1. Out of I, II, choose the structure whose coordinates give relative contact order in percent (Cα under 8 Å, 6 or more apart) equal to 30 when calculated.
2. If distance in nm of label points 7 Å out along Cα→Cβ at positions 71 and 303 is calculated from each of I, II, which structure is the one that comes out at 3.1?
3. Tell me which structure, out of I, II, gives 16.6 once mean count of other Cβ atoms within 10 Å over residues 191-198 is calculated.
4. Quick check: 18.1 is what I get for mean projected area of the Cα convex hull in nm², calculated from one of I, II. Which structure matches?
5. Comparing Cα Rg over 2.2 N^0.38 Å, for residues 151-270 alone across I, II, which structure shows the greatest value?
6. Tell me which of I, II gives 4.0 when you compute distance in nm of label points 7 Å out along Cα→Cβ at positions 23 and 327.
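All of the numbers you see were taken from the coordinates with simple rules; none came from a lab. Since the structure is predicted, the reported quantities are computational estimates derived from the model, not experimental observations. Cβ atoms are built from the backbone, for glycine too; each structure is taken alone.
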Structure I
Amino acid sequence: MSNTKETTAPAVKSTRPQHPVFRFIRENLGILVGLLVLCLILVIYDTIRGRMVFLTTNNIMNVLRQVATNLYIACGMTMIIILGGIDLSVGSIVGLAGCVTGGLIAFVHWPMPAAVLMGILVGVASGAFNGLWVSKTTIPPFIVTLAMMNIARGAGYVYTGGQPIRIMSDSFNFIGSGYVFDILPMPVIYLVIIVMISSFIMNRSKLGRHIYAVGGNPMAARFSGIKNGRVQFFAYVFSGTMSGISGVVLASRMFSGQPTAGQSFEMDAIAAVVLGGTSMSGGVGKIGGTVIGALIIGVLNNGLNLLNINSFWQYIVKGVVILIAVYVDFIKKGRKSK
């Protein structure tokens, strides 16, 4: 008889790729739970009051419309923060783009498509300005975009004389205030397209891999042949473009170009990005997380309004949210380093 013991091969784990939906839920489970809890609190509040407001179609569409302009900017901000940078100029670019578009329609009588294109190009040019200084010099992005923030805001005041520009154009106003099938706001349609494009760039393109590489380790990325400067330039141009689009849509919603528009938009965008799990140290982040972060900020603002809480408290709440999100990222990094 043979003394040889029979052995069984070790079980091999399935390497079948996980479904994208399940992977998305697993990667963003914490903030998804936070969003659901926040919604549940507002539903319970409505139930106690005896009338449903939060879950009505009109209110949900209103939240999505308000989130849209922030999320355009947040998609560009996600790329920049993954690179380890920052863009403080987005809010001012929003105001300038809206003013230029409104002035060209109201005063110069440009065709609506040409004026809209020029407003977006203002954002492109502003982003290119930031990108050139950041990629070609050693000046920190904080300083470069802080300068651009003041330049763009001042240019908006100079262009308008400090007065809003009334835009009496139904075709232009439809861009930000129109609906598809009387249900879906136009800004939400743009939002879906922008999120899809941003996700494709970050998850499916070589450029997206380069953004993660440069943000994770700039020196290693340079040694591997990546043109760090070009990657940085693209990210800031993309951010400026998103700000230009946001400015045009916001001007359409308000029926006017206002030099004060876009104030504190950079804070809302940064809050959405950080809350969505993007690390301020660079190299880590997802567009999907940013979408959830923006929804949390939007629902939070909407909920505070429904609770009849003074709007000034929203600034305090956003500041606390940003601090908590950054602290959580700090804790995660500390655990990984051990």
Structure II
Amino acid sequence: MTGKSNIFNYSLLLLIISFITLINSIYINNPYIFIAYNFSIIAAFLTTKYGIKFIKKYNFLQTIRTEGPNSHLIKKNTPTMGGLFIISIFFLILISVNIISFKFKLALLITIFGFFSIGFLDDYLSIKKQINLGLKSKEKLILQIFFSSLFVIFLFNNNLINNNLILLDHLTINLKNFIIPISIITIISLSNSVNLTDGLDGLAAGCSSIVFCGLGTEILLNDNETYLIFSLLSFCMSGLCLGFLKHNKYPAKIFMGDTGSLTIGAIIGIICIVTNSFFTTFIISGIFVIEAVSVILQVSYFKITKKIFSQGKRLFLMTPIHHHFELQGIREEKIVEIFWLINIILIIFSIVM
């Protein structure tokens, strides 16, 4: 019964996002958006399907952290690094489309490849050590700062970034040079937030497909021809996540790993700052934000109470917050379905707002 339910829910998510993409394609009278979206789904589905054999052959298998929920121990040795099959196709799409300039396209490729390399190295070291611990947190952060800073400075020096932050009712705030650190923080925060969300089968992939669909829609509604290409890229990423999700939904046949989650989050952040969609992205990425905030609150509360009471206390049973609900006895697939639904509601809210 559970299997049938999951198939239905995946199909429903696929139907909703496909319908929204079709409407957007009709709205701007550009069939290429819907064609590229469908190509992305099929390409990711097929490459992941046959890529699982490649992953198994080279023993790129998941290790499970012992401090996680006990129910996750059965996931040990599940193929991982599935992000290889999402991001590789996105690179091909990015190379084939017309961006503003060659330099801009090169900057995009270098930045995305940078985050992709960080994730790949982190996954590889975890597999090699046979423990769910690859790069150290400080090492990952330094590399993330490096690649995101290079990209943001390039945008700023070439007048490709808008320092006017757009809020509700077209209220704008001129951030001047502060747009640089804010943009860097945005890319890094979203990269790590998606990474934290990737803890349940289909959670990060499903929410990412919804976020990219919402981001693509928002860009089209703003009716700025300069940014239309990023709408196309958003719908392509939505399709790639959906194609991968077919194999990643509960029970997952493959995980995306940091190779996928860190890069996907970075791509969301990159499209956000290039198209000046900060406020919208914050809303539609609500699930990612909540997941990250739950970790920050848990760590902060533990440290504060440890100083006061000599023994740290916890706000949640475990973080990220999806593990809290797991330990409360809610089924993994039900948590994922609810989070997908919340994410869809956030997209609708951002559009009608």
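1. On the way: I: 30; II: 24.
Derived from the structure labelled I.
2. Working: I: 1.8; II: 3.1.
Working through the options, I get structure II.
3. On the way: I: 16.6; II: 26.2.
Label of the originating structure: I.
4. On the way: I: 25.3; II: 18.1.
The read-out comes from structure II.
5. Comparing I, II by Cα Rg over 2.2 N^0.38 Å, for residues 151-270 alone, the maximum is at I.
6. Working: I: 3.3; II: 4.0.
This figure was derived from II.
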